[in-house]
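What follows is a group of structures, each given as structure tokens.
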Structure 1
Amino acid sequence: MFGQNFVRIKSKYSIELIKTDIKLSEYKINKFRSTLLQNTISARESEKSNNAYFLEVPKSLFYKSILSEFEQYYVRSLLQLSDFTNMETNINDSWKYTTYYYSFFFSNVALQRYLQKGYFYLDTGDAKNLSSILSAIMPFSVSIGSGNWHFKKTGESLSNVEIEITKVGGNVHQLVWQDLKSTLKLFEQQSARANNTVENTILTNLYRTIKSNQNFSPSEVRNYLNYVSEISIEELNNKIRCPQIKEADFIKNLSAFNYNNSYESKIKFSILLGQYLNSFNRAIIEDIELKNSTSFKLKKKYKRKSIS
């Protein structure tokens, strides 16, 4: 299921995480926003926008934050997936999808954190604090706004990591969805094509379906099923179906899947996307654990609790 693209991605993003260790007591401390607010070393304004800055933070703290949030969002996706899998048959299907959607969403956020990018929220107090920090470092006064900000790693030295942060508007669910579309496009391009590998076939099917149906969005499906009043009629008429698709049958189900504009099709494709993300994140974690058996303590705690 994973091949050339997976090898390239883990070779680029896993090396520092293998060397990073987090104690269970440190997970709430090692957060990306806290790293910025407490440990920014240098800053400069981006030439592209008045609402964008390049910041430097200690390398060790950056990777602790990335690993911590990657794992926390992964565990959140597992918790939602467990709720979905164990739902009683008499639960309405629109709510089943809403529950599954958040597993998909957290899997996507986890993947973006692993890829050293994503979104964070600054409330009024956070924005004021970061403004004071930047004003103290930079040769002019800075006043940044509260709201959602995007970050991505842009470089690193022996001791520090440079990050670009940019103020963004819009809904985080849609923003992260657009990021996933770009991620899958990159993954598909990096997968081997000459011998038509399983990995490339999977990624081509996923990305081709997304590209051919630009109006499709898992969060929009959730909005429709969760908020529109007419769904009560559809539920009573048994027209909403959120199937329990086995992840073990992912390749077979994806190969047989033909997208159409029905909500049944949108629901099923959302589930297939979520299964791919969950499989990818799990494979990354398992690969890191092979090289550092003490990592992912929070995931291990979740596993122990789910077994007991």
Structure 2
Amino acid sequence: MATKLDDKSLKGVIADIPKKGFRTKFWREYRAGACKGSGVGKHMDLLEKLGVPPSGDPAKADLDNMPEIVQAFSMLANAMLKARGKCGKLQSHSKDLCLAYAKQIEKRENAAAELARNADKIKQQQMKKQLKREKANEETDKHLAKLKKEHEETRKLILKEIKAAEVRGKKIEAACLDISKDVNAALNKLEAIKKAWKSAYHKEGADRSKIEAQADKGIRDLTKAFKIDAHAKNVKGALPKLFKELAENYKQFKQEDYNKKEYVAAGRAVTAAKRTFDDARDSVKLYAAQQKIALEELQAARPEGV
């Protein structure tokens, strides 16, 4: 059953025609029963089949269908004229509705005819726009590919730097372990010389001067034999500088999914380098102190003036 139009609702319904009025459901909802059988719904269904939206705007439809759309609007105009002719005095609002439709149909038909006449030109313009979009998309794809390549290269460089940090850390660790090994061996040897000296020194008839001289020489020779001076120089100069550079370089990186394995390995190497450096530095200091004590003990054991 059609919805009754009145003075109050008519204006709003007419305003909706260019928005959603080109559908059979809308037409039947508001037209009077007397308009039935005029063929309006049939031609609205055809327009819908040809791709015309509820607004009736032919520009939304396929250009290839435009000649048929023009014809469908023409037939709809005739059907609307027929529907208006069925309206009597009691259907004055439906008559006004038909008049409003007629104006919109005329606009839509003229627009469709214009599109049909210029279809080739419009297609060419659309093709140019499509080509332009495709070119823009191609350029965008190239740009994105370039960015992706640069990103991957950056990641490779970062991984290389992180791995290099691990290598440097392990080299520092190895150097510090060598220092600690030499110094610990020197400490053991120093302790053995002290023990042998003290044992021989107190034997009856011992040549103390000779024993002292041998002990003194033995203690001093340890410095050269175990590269104590070179190690001391390294723990004071080269190694602290190398470790500082390593630590600062490592700090510039942060752990991410792609570098987690390398980052963790480098972190362990840096930590190990720091620990072994501290041990090497402390062992060199300890040896210097122990050597000084041993030499002072020798000096103290000598008679005055010797």
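Here, each number is a calculation from the coordinates, and none is a lab measurement. Because the structure is predicted, anything quoted here is derived from the model rather than measured. Cβ atoms are built from the backbone, for glycine too; each structure is taken alone.
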Report summary line: Working back from -28000 (helix-only ellipticity at 222 nm (-39500 (n - 2.57) for each DSSP H run of 4 or more, over all residues; to 500), computed), options 1, 2, answer is structure 2
Query - distance in nm of label points 7 Å out along Cα→Cβ at positions 73 and 225 derived as 2.2 - corresponding label from 1, 2 - result: 1
Query raised in the report: Hey, mean projected area of the Cα convex hull in nm², for residues 161-288 alone derived from one of 1, 2 reads 8.3; which structure?
Result: 2
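For which of 1, 2 does relative contact order in percent (Cα under 8 Å, 6 or more apart), calculated from the coordinates, equal 24?
Only one of 1, 2 returns 24 for relative contact order in percent (Cα under 8 Å, 6 or more apart), namely 1.
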Query raised in the report: Given a computed value of 2.4 for distance in nm of label points 7 Å out along Cα→Cβ at positions 33 and 297, which structure among 1, 2 does it belong to?
Result: 1
Report summary line: Output 54, 30, 14 (Cα extents along the principal axes in Å, for residues 25-88 alone, calculated) maps, among 1, 2, to structure 1
Query raised in the report: Suppose you compute log10 I(q)/I(0) by the Debye sum over Cα atoms at q = 0.07, 0.12, 0.16 Å⁻¹ for every structure in 1, 2: which one lands on -0.30, -0.88, -1.38?
Result: 1
